[in-house]
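These notes open a run of structures that come right after.
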Structure P
Amino acid sequence: MQAAQPHASIANAPIGVFDSGVGGLSVLQHIRQLLPHESLLYFADSGFAPYGDKPEAVIVQRSLAIAQFLLVQGIKALVVACNTATAAAIAAIRQAHPSLIVIGVEPGLKPAIALSKTGIIGVMATRRTLESQKFIALKTQLSKESKVSFLPQACVGLADQIEKGELQSQATALLLQRYVAPLIAQGADTLVLGCTHYPFVLPLIRQLLQQSGKQASDVSIVDTGDAVARHLQRLLMQDCCLHAAGSPGTLGTYTTGPRSGLSNALHNLLKLDDAKELVQALALA
């Protein structure tokens, strides 16, 4: 049977991606690699970051406002590329927009179980993510089913360091040492990066592990960005709105913070030479 053809106007519409700041660029990067023909709109709510220390009701209200803004820009799908916003607000977004493809991110506990040999898994995330009912329910269910132990580690201040572009600074290294060392000392052989900011300090994490005597094969590290991109691809195909192969998709970006912050991140993290031209600054009521 011949596959259904996508409606041209829907297939050509952009995909929206948002985060509290630049962390979601790690997810955006995976989407661009897997779906190079899709046009993307990235929203960095840097002027309101961090989300991790905000009340849940505030995060829900903010996330709904960003989703509405991106819908006005004509998106066909929305990726909530923020663990904290996913835990707090994705149900509200789906309820408000039932016909929209909405994908969130959450700590990759299931992939970590498959990788762990000791059955001890460290989960690095914001305090808000770790205290969310969504995370606690998933952790409890998987612990019961698989008999693994999850060690939650709130990484206070780490996303802020990454927002500032301090990916190799001594201050960032000291923070990571404080958060990673206790997990390794308790026998964790797998670390889950439960915030989309954290993959950008993966080289520094591996460096610290090596300094502690760990080989690369001793500790597995889970980044869920690739799984999110593949899930997005499946849902776009399912709804017959995947962009047909052709010219590369475009990228547009918005920020509620200084334009320089996002443009520097696009240049330094994604290696984009035209980063300054891509960024629009705006205020979100």
Structure Q
Amino acid sequence: MKIAFIGGGNMATALIAGLVKDGGASVQVHVVDPNPDALERMVTQYGASTSTVIDAAVAEVDVIVLAVKPQQMREVATTLATALAPHLAAGPLVLSIAAGIRGADLSRWLGGYGAIVRTMPNTPALIGMGITGMVALEGVSESQRAAADNVLRAVGQTVWLIDEALIDPVTAVSGSGPAYVFYFLEAMQAAAVEMGLSEEQGKQLALATFAGATELAAQSGDSLAVLRQRVTSKGGTTHAAISSMETAGVKAAIGEAMKAAAARGRALGDELGAD
């Protein structure tokens, strides 16, 4: 598989590392980035070919991954459209990992190109434990869909969606989700320190608890509610904690926060896709 990455930031690096690890010599990677230091790292660590500009050679691959910031996507896509113009009928698959950029807008900026898969990965991809929501536009073939799945599975799990509108909820749940976990971990660590434990002890206890509880939930066939109830004996310490959270409206606040994230994703699409 020949893959070109437009952008050489953290997420691109995670994908390249996963692909090279899984595919070895069967994967040929090309990276386009204006930063010479980023390109040098790609050559040294992953044996990639590199360029500082998008040229015709970029279109001579199987997959193009657009790994630039949402605010840069229109300019990058407009430049890429020139390279893709001769390949409108049967060109490479284009994968977008940018938040908020809708498939129709990206297709328009690419001169009507249709072989596009829009994705929303998350930062645990950096350690091969990500999860990515994915949706294919109508111009994507079955083989291209499989190629897209292979690329993102190199850094974790994939979830395919039938409606692009669901990308915004995916962004709210898993795309932004790691920050919610870190936020909760911060709160647990701070509370531990207030109660007399050291910062390191608080962090160690919080991290191990999250990791263990998550793995237990993943291996169990029971619902999350049942698992919680099993730990929450009436009148016990856990019951006191959960009751306090319920009184404070923690569950409702989490729900509202996630809805705010989804709404921002929709708004970002409106802003960046406007003519």
Matching 15.0 (mean count of other Cβ atoms within 10 Å over residues 44-51, computed) against labels P, Q points to structure Q
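On relative contact order in percent (Cα under 8 Å, 6 or more apart), which of the structures labelled P, Q is highest?
Numbers: P: 27; Q: 15.
When relative contact order in percent (Cα under 8 Å, 6 or more apart) is calculated for P, Q, structure P comes out on top.
For which of the structures P, Q does the calculation of Rg/Rh (Cα atoms, Kirkwood Rh) return 1.04?
Details: P: 0.97; Q: 1.04.
The correct label is Q.
For FRET efficiency 1/(1 + (r/R0)^6) of positions 92 and 236 (r between Cβ atoms, R0 = 35 Å, to 0.05), which structure out of P, Q has the highest calculated value? Let's see the in-between values first.
Values: P: 0.95; Q: 0.05.
Answer by largest value of FRET efficiency 1/(1 + (r/R0)^6) of positions 92 and 236 (r between Cβ atoms, R0 = 35 Å, to 0.05): P.
Quick one: distance in nm of label points 7 Å out along Cα→Cβ at positions 212 and 244 came out at 2.0 when computed from one of P, Q, so which one is it? Display every interim value, and only then the final one.
Working: P: 5.2; Q: 2.0.
Here the read-out was taken from Q.
Here helix-only ellipticity at 222 nm (-39500 (n - 2.57) for each DSSP H run of 4 or more, over all residues; to 500) was calculated and came to -16500; which of the structures P, Q was it taken from?
Working: P: -14000; Q: -16500.
Clearly, the read-out refers to Q.
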Output 1.28 (Cα Rg over 2.2 N^0.38 Å, for residues 116-259 alone, calculated) maps, among P, Q, to structure Q
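Bear in mind these aren't lab numbers, they're just calculated from the coordinates by the rules spelled out. Note that the coordinates shown come from a computational prediction; the quantities given were computed from them, not determined experimentally. Cβ atoms are built from the backbone, for glycine too; each structure is taken alone.
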